[in-house]
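Pasting the structures in now, so scroll down.
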Structure 1
Amino acid sequence: MTSTNPTSVARTSSVTARPSGFLGDLMSIAGRALRAIPREPEAILPALFIPTFFFVVYLGSLQDITERNVPGLDFKAFQLPVAIIFAVTGVSRASSLVTDIQTGYFDRLLLTPTRRLPLLLGLMVADFVLVCSLCVPVLMIGFGVGVRFETGLLGVLVFILMGGLWGLAFTGFPYAIALKTGNPAAVNSSFLLFFPFAFLTSSMVPLDAMTGWLRWVARLNPITYLLEGMRSLIVDGWDAEALGKAFGAIGAVAVLAVGMALLALRGRLKQG
């Protein structure tokens with residue numbers, strides 16, 4: 001019969017889980033989300049197919065007539081930011097968050113020393129990496145049809161950053177829905193929040209060429225200023241006013257959307 005060393009028992013029982021720190025928790029959640037992306041191509045391919053399809057169709061059907069009616073307009077450069085916005089908007093890990101909620105994995109995370117805020121922010125970090133990556137193939141298509149940046153390589157990087165920040169800001173809406181409802185159908189429909197606003201803006205013609213109520217609505221639409229800021233990097237060079245308005249529009253949407261997501265996370269934690 002073997003005897004147990006009381007000292008070793010005491011030493012073993014004193015071992016406890018220790019928090020890894022805010023940054024460690026953030027990177028752990030983000031890393032898990034990024035590793036899951038290659039296993040779910042069905043969530044990524046539409047984000048590339050849809051903007052590419054519309055970009056090619058618009059160039060083929062509207063380029064000649066638009067450039068004839070708007071002198072000096074480079075329709076390819078005008079449409080590239082629209083394709084980018086369609087590629088990055090609504091792309092998030094919110095659907096996987098719903099799965100975690102339904103399977104109980106999210107509740108099990110709450111039993112660990114993991115800090116609560118990284119449970120959401122870690123997913124958003126993964127989203128930012130993903131949407132910036134999605135900008136690259138769309139940009140390559142733009143370069144392939146002759147789009148060139150007046151601001152050079154640095155302008156291209158700022159362009160990708162703007163697309164990434166917009167995609168990150170918008171993710172607040174699907175995360176808020178996911179945390180509030182835990183319903184995958186509701187999360188999947190969150191893109192409908194963006195779709196009407198994408199066309200109530202200067203997505204097809206410049207703001208100065210619009211008339212009536214549509215021009216008035218477009219002036220109130222933050223996507224208008226985002227598009228004009230991105231276009232300025234391609235056509236005009238470094239336009240501080242246009243870029244300032246674009247980043248301001250991103251910030252305004254981020255405050256609303258991410259604020260809603262944080263409130264929904266707080267409500268979910270209270271339920272847990």
Structure 2
Amino acid sequence: MLDTISDRDIAFYHRNGYYVREGFLDAADLEEWRAAVDEAVFKRTGQDKRTMAEKTDWEKALKQVMNLWKDNPPMRKLMLDERLGKAAARLAGVDGIRIFHDQALIKDPGGRPTVWHQDLPYWSFTHRAAISIWVALDDATEENGCLWYMPGSQNTELGAGVDLGKNDDIREKVPQLRCLSAARVPVKAGTAIWHNGLTYHYAGPNRTEKSRRAMTCAYMPDGAVCNGRYHGIQGDFKPAAGELMDRDDVLPLIYSEKRVAALA
């Protein structure tokens with residue numbers, strides 16, 4: 001795993017709201033991630049025999065399978081890797097990182113676009129240093145639904161969540177975006193893309209005959225507090241607004257500079 005983060009990488013991330021690390025997974029790592037994700041997703045969704053036409057608009061955009069770390073040992077090993085937390089913390093500029101949730105994101109053949117959105121409006125904490133990793137398990141191309149970003153959009157305000165299955169014009173809703181250009185980000189399998197929770201991003205339709213797989217994880221800075229919303233991944237953990245989001249069996253702390261210093 002190519003997990004080192006340089007000052008130049010950090011500068012790019014903070015300027016653009018995202019950062020691309022080519023070769024993040026070598027060939028052996030990539031096969032391990034593919035095998036683990038495929039097994040975990042099949043265990044959760046293998047009984048779903050619906051056609052694309054029978055699915056909801058959102059399901060036509062993406063197959064989303066969340067919190068695989070909780071019930072699949074190979075995925076737990078991958079997602080709780082301290083190196084991921086350290087890289088996320090360094091890019092985000094925070095002392096500690098917790099997993100908010102992981103999710104496999106699979107755009108099947110014929111899949112609709114995933115519309116422009118920020119991630120943070122859907123979460124039960126609000127922190128400008130929130131960060132996600134998106135790891136390509138297949139080549140992501142314009143034909144099969146690669147990501148697009150609006151560089152600099154992480155500096156806009158927190159917007160409202162949008163219906164990710166609808167094709168709304170986000171610039172009509174968010175005037176601050178009208179002066180920003182969109183950047184297409186096709187990547188090879190094994191590439192990681194990190195992005196801020198406020199960065200607007202989009203994924204196009206899958207016009208090919210093969211699925212486009214990605215494994216992602218949303219990270220929460222340690223010390224973040226509940227914003228009053230509840231997310232289903234929390235289970236029976238229901239803190240009040242302003243209370244710490246710090247229950248380790250729900251939101252595992254995977255990297256802490258303080259913990260590293262204490263062990264030194």
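Work out the source of -6500 here, i.e. which of 1, 2 gives that when helix-only ellipticity at 222 nm (-39500 (n - 2.57) for each DSSP H run of 4 or more, over all residues; to 500) is computed. Clearly, the read-out refers to 2. When distance in nm of label points 7 Å out along Cα→Cβ at positions 196 and 212 is worked out for each of 1, 2, structure 2 gives the greatest result. With FRET efficiency 1/(1 + (r/R0)^6) of positions 44 and 60 (r between Cβ atoms, R0 = 25 Å, to 0.05) computed over the structures 1, 2, the top value is the one for 2, the highest of the group. A value of 17.6, 56 for Rg and Dmax of the Cα atoms in Å, calculated from one of 1, 2, originates in structure 2.
Comparing relative contact order in percent (Cα under 8 Å, 6 or more apart) across 1, 2, which structure shows the greatest value? Please list the in-between numbers first.
Working: 1: 23; 2: 30.
Once relative contact order in percent (Cα under 8 Å, 6 or more apart) is tallied for 1, 2, the winner is 2.
None of the figures in this text is laboratory data; all of them are computed from the coordinates on show. Everything quoted here is computed from the prediction, not taken from an experiment. Cβ atoms are built from the backbone, for glycine too; each structure is taken alone.
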